[in-house]
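Visitor: Dropping the structures in below, format is structure tokens.
Just so it is clear, none of the values below were taken in a lab; they were calculated from the coordinates. Remember, it's a predicted structure, so these values are computed and weren't measured experimentally. Cβ atoms are built from the backbone, for glycine too; each structure is taken alone.
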Structure 1
Amino acid sequence: MQTTHVPAPADDWLIVIDAQAIFADPQTSQWGSPMWAEVVPRIRDAVEQYGDRVVFTRFVADPAPEGSWAAYYEAWPFAQLPDADPLYALVPELAGFVTDGTPVVTMPTFGKWSGLAEIVGPTAQLTLAGVSTDCCVLSTALAAADAGATVHVASDLCAGSTPQNHTRALAAMELYGPQITIT
């Protein structure tokens, strides 16, 4: 898979997807990414570069899951926690960037596009970073592109559930060019 660097346009938004404790450490969470420790310093640098054009997202458990989500939490009962649980907090390396004016989209779904669209607009230019490439990043990217947003997935700012799943998710998203580009 070939990747190219695309400089961020002045109107590009950085979307930091689900940079939370529950995804950060495979030693403390079944969902922790083995790639997270090497990715988070690069995400921090990108957040500093984007300034006030950053949106953070958070995944939280639905307190009363229905449909396929009920079966999902039967498979992953450790994650059926309230929103305020420390596992759902943003990682300390990035939490300090969230101030009163910083948008944070919190949803009980993998994809965050419906919440993001209200902030960035339906045809925004986005650079996606975060975790997990093969779940929440993928789900957000596809929905955003389908709605008309221009999506850049910064491969070196994303962490997958495994390195292999990260690569597979990037390859799947690359199929959606030119609406989605891997940078």
Structure 2
Amino acid sequence: MDITVVLVPGFGDSSSLHWQSFLERKYVNVVRVQQRDWFSPVREEWIESIDNTLKQISGKIILVGHSCGAIAIAQWAELHPVSRRIEGSLLVAPADVDSPYAMDEIKVQRPLPVSMLPFKAVMVCSDDDPHMSLDKSHAIAEVWGCPLVVLEKAGHVNADSGYGDWLQCETLIESFSEMSVLKSR
């Protein structure tokens, strides 16, 4: 059975130089959730956009979120705890929307989910991410029930931090299934 990889970008979407965009260009079974407005998140709309995208896909799914997209995945999971179609989720550099220092635009995603995820997940963070401290990353990974991969000096694990064609993310995606997940173009 084929697996679809669903990308959930964060605030501002993922630029053409972002690792999510590289995945989308390289593989035929990768789709991106679209938001009405990438620069004015609305918590309920972002969750609904994930749900609407997943309803259009048959078969198994791996969710891959970055920043506020990772938060939206966890928020979606709180509302849909029994989705057996989700093989796993890669949650990269979740943004701490609860922080008093969070960008005003993303505070609308408050609060951070505090439920264990109902599917396998791996969280990836950086030890110098300006949008979530390492201590908070450890705490959130524990609450969500997923292992934490810590990258050294990786910033927000985005294009600005040099994360374009990021092969480690492909390895992490492949780890959710016993079969090959990513299908080359």
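Visitor: One of 1, 2 was used to calculate distance in nm of label points 7 Å out along Cα→Cβ at positions 17 and 129, giving 1.5; which?
Guide: 1
Visitor: In terms of relative contact order in percent (Cα under 8 Å, 6 or more apart), which of structures 1, 2 is highest?
Guide: Checked 1, 2; max of relative contact order in percent (Cα under 8 Å, 6 or more apart) sits with 1.
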